[in-house]
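Q: Quick heads-up: structures coming right below.
Nothing in this text is a laboratory measurement; each read-out follows from the coordinates by a stated rule. Being a predicted model, the structure only gives us computed values, none of them experimental. Cβ atoms are built from the backbone, for glycine too; each structure is taken alone.
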Structure P
């Protein structure tokens, strides 16, 4: 029985490599997004800590310390807003890379489905050929058996 050979195997391999490369690019973009979110979360935690400190020790702080604390809270608020802008940009990049990954995955999947259908067709044809060969062998045996019974020389 001949072996199945998919003529577009090199193209399938190329599309697999493209998808793998895109997965790496997507993972890097996702890591950048997570890092930007971690920076923002750090700013938020620091601001929360500063606000709690202000509420607890407001009466015990001198004017210079109060001004510095409020100024730092304002700085953290501006940093959070700026980081939100960075996060939106990173999210747009992640969405774009995800779209590319999905497109490349679809391209590869199309070839995989084509390969599977061609394999099924090949196996069905090979099975039909084997069945036909078997039928011919059985028909010859039957003819010989019938001929031998009819002519017992």
Structure Q
């Protein structure tokens, strides 16, 4: 559980509470069997926000080729139809399972990697905008005190 500083409040939190954006910092807290991970970056130390998506297009191409081979085998009434179709399905499933989406928030001393599989592009952009807006508000607040 995140203990808030005096004057700090939660801006937003991810489903499951792994990522918490507050008025002062962004926090990542993960707990699994035999593993615990906590990472905080103060907002004034954030230097970059990056969205990255990756996939193995070769798997998609090979899946398409297997489906094409299955169609040709089916038209020729060949016994290879079933195996080619199954290979195409397996390659397509592996392609979708290996796709990755990630937000990286950088500071001078560390990078926070946030997996965002399943989030829409608009949600990812909205989260990054919220981090940047909250950072801007924090900088303005700190400059008023100086």
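Q: Looking just at mean count of other Cβ atoms within 10 Å over residues 18-25, which of the labels P, Q belongs to the structure with the highest value? Numbers along the way, then the final one.
A: Details: P: 14.5; Q: 19.2.
Answer by largest value of mean count of other Cβ atoms within 10 Å over residues 18-25: Q.
Q: Follow-up. If you rank structures P, Q by relative contact order in percent (Cα under 8 Å, 6 or more apart), which sits at the top with the largest value?
A: Details: P: 42; Q: 21.
Comparing P, Q, the top value of relative contact order in percent (Cα under 8 Å, 6 or more apart) belongs to P.
Q: On Kirkwood radius over Cα pairs in Å, for residues 58-129 alone, which of the structures labelled P, Q is highest? Could the numbers behind the result be given before it?
A: Working: P: 17.9; Q: 14.9.
When Kirkwood radius over Cα pairs in Å, for residues 58-129 alone is computed for each of P, Q, structure P gives the biggest number.
Q: Matching task: 2.8 is the computed value of distance in nm of label points 7 Å out along Cα→Cβ at positions 26 and 98. Pick the structure from P, Q.
A: Answer for the origin of the read-out: Q.
Q: Please state which of the structures P, Q yields 22.6 when Kirkwood radius over Cα pairs in Å is computed from it. Show your work: numbers first, answer last.
A: Numbers: P: 22.6; Q: 18.4.
This figure was derived from P.
Q: Between P, Q, which one scores greatest on FRET efficiency 1/(1 + (r/R0)^6) of positions 42 and 82 (r between Cβ atoms, R0 = 30 Å, to 0.05)?
A: Working: P: 1.00; Q: 0.00.
Biggest value here belongs to P.
Q: Supply the structure label, taken from P, Q, corresponding to helix-only ellipticity at 222 nm (-39500 (n - 2.57) for each DSSP H run of 4 or more, over all residues; to 500) with the calculated value -34000. Display every interim value, and only then the final one.
A: Numbers: P: -34000; Q: -15000.
Derived from P, not from the others.
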